[in-house]
Structure P
Amino acid sequence: MSDRLKGKRAFVTAAAAGIGRASALAFTREGATVIATDIDEVGLAALKKEGVAETHTLNVRDTAAVEAMAKRTGKVDILLNAAGFVHNGTVLDCSDADWDFSFDLNVKSMHRTIRAFLPLMLEGGGGSIINIASAAGVFKAAPNRYVYSATKAAVAALTRAVAADFITKGIRCNAICPGTIETPSMLDRAAALGAGGREMFVSRQPMGRLGTAEEIAALALYLASDESAFTTGVAHIIDGGWTL
């Protein structure tokens, strides 16, 4: 441990699994006091056992709950928005309910958390906001990712807007755009395809392998730390060459 985040407080959504979990653990190892949230109480309990300072059940689709959590938590230096959902299908497979759910979880949840936590960040002199987007929708079209791609493009635009509005006030806001990352949710999608599902996802990665949540967390750690003090408003691609 090199204490890259020593003395900092970090708030992480969707922390019970995947990229959120890996980031919460990486932040903890580097000295941050991490407040990890999710709707998965079992996953949160496992995080607590691994040294994460605080865990709380939170539904980021609930505006009142997010606002209450921000008041309870107080000022944080780092906000990592990792909550998201991958809808499978084209425009013809996307109902109004699918559209509304995807935008509510993938985009509006970030609007909720940023609006709730930003005032205290500003009062405290600044902070780093990190939003998990995707290479799909931001840099490349992907088959059967119609509404998912639309939401992730919106996340990239939201990120730039926040960065531009608060660039003189000590706030940095960046997005991470992963390629195909081996997480529990990705493996569930692969399993739903049947035999060869995982291999299909691997085949579209030029490196011949999937990315890991820990690799994404390493980029999140950089963006959370003072090492990235001159970086804001950027959609960072980490996709194993998928968009080349």
Structure Q
Amino acid sequence: MDYVPHVVAWNLTRRCNLECAHCYISAGPRESATAELDTAACLAVADQILAVNPAPLLILSGGEPLLRDDLAEIARHASARGATVVVGTNGTLLTDQRIAALQEAGVRGVAVSVDSLRPWYHDNFRHGKGSLAETQRSLARLRARRLDFIIQTTVTKGNRAELARLVEWSAGQGAVSFNCYFLVSTGRGASLTDLAPADYEAVLADLTRWQREYRGRMLLRAKCAPHFMRHVHQADPDSPILNYETRCP
């Protein structure tokens, strides 16, 4: 059997307008564009990816990819040649103009990060005053323009208690999926304390229950925690999540 990459996540930049506490590549406003590939090189890399798999899911992320002026050009090049292109962003820079440009370039969806519905927590965690409010305004723009979006949350000790509320809120916002990320202890994330093993298991059990409750309305998935599948196998053996060809959903 020939194995090819189905999902390719490409961090286009280390620049970011925020400086999140858990960022695994330590992106932030002090980074510069000097080490980034220029547009021509990015288009060439996209062609190389498509030569291996002519129809991948290509995630354009960062850092904050919207800080690249050529993001739409890269997306257009890849989508026109067969890739399903989506964008991962903190959501603060999604103006109507940028959303329209991404849609015109063939972008099929956007993943937006929301770590808490408490402004003081989200803004402090991401080191950006007013970032939650701006991200919420961006979600309204995405809904108005009918561009699919995912809500992504990294679970920590600080937001564990409001995870159920975040899931319910995300469904109410119209998200097609809620992705619960678990801490990757690299970059700035290396300085954070991960959940205790018992809490880890409890969150996975909650996600297993919620993916069943919200089925048909919103997907729920665990990220960076493939042992989520153990919970689904045991508690919900008919779940469509188990149809994934990869054990990392």
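A few remarks follow.
- Highest-scoring entry among P, Q, by distance in nm of label points 7 Å out along Cα→Cβ at positions 5 and 173, is Q.
- Among candidates P, Q, the computation of relative contact order in percent (Cα under 8 Å, 6 or more apart) that gave 20 used structure P.
- Distance in nm of label points 7 Å out along Cα→Cβ at positions 93 and 189 - highest-scoring structure of P, Q: Q
- Which of P, Q yields 131 [volume of the Cα convex hull per residue in Å³, calculated]: Q
- Among candidates P, Q, the computation of helix-only ellipticity at 222 nm (-39500 (n - 2.57) for each DSSP H run of 4 or more, over all residues; to 500) that gave -11000 used structure Q.
- Between structures P, Q, the calculation of mean count of other Cβ atoms within 10 Å over residues 85-92 yields its largest number for Q.
- Origin of the value 17, 50, 30, 4, 0, where P(r) over Cα pairs in 10 Å bins from 0, in percent, for residues 29-116 alone was derived from one of P, Q: Q
Each reported figure results from applying straightforward, stated rules to the coordinates on display, with no laboratory input. All values derive from a computational prediction rather than experimental measurement. Cβ atoms are built from the backbone, for glycine too; each structure is taken alone.
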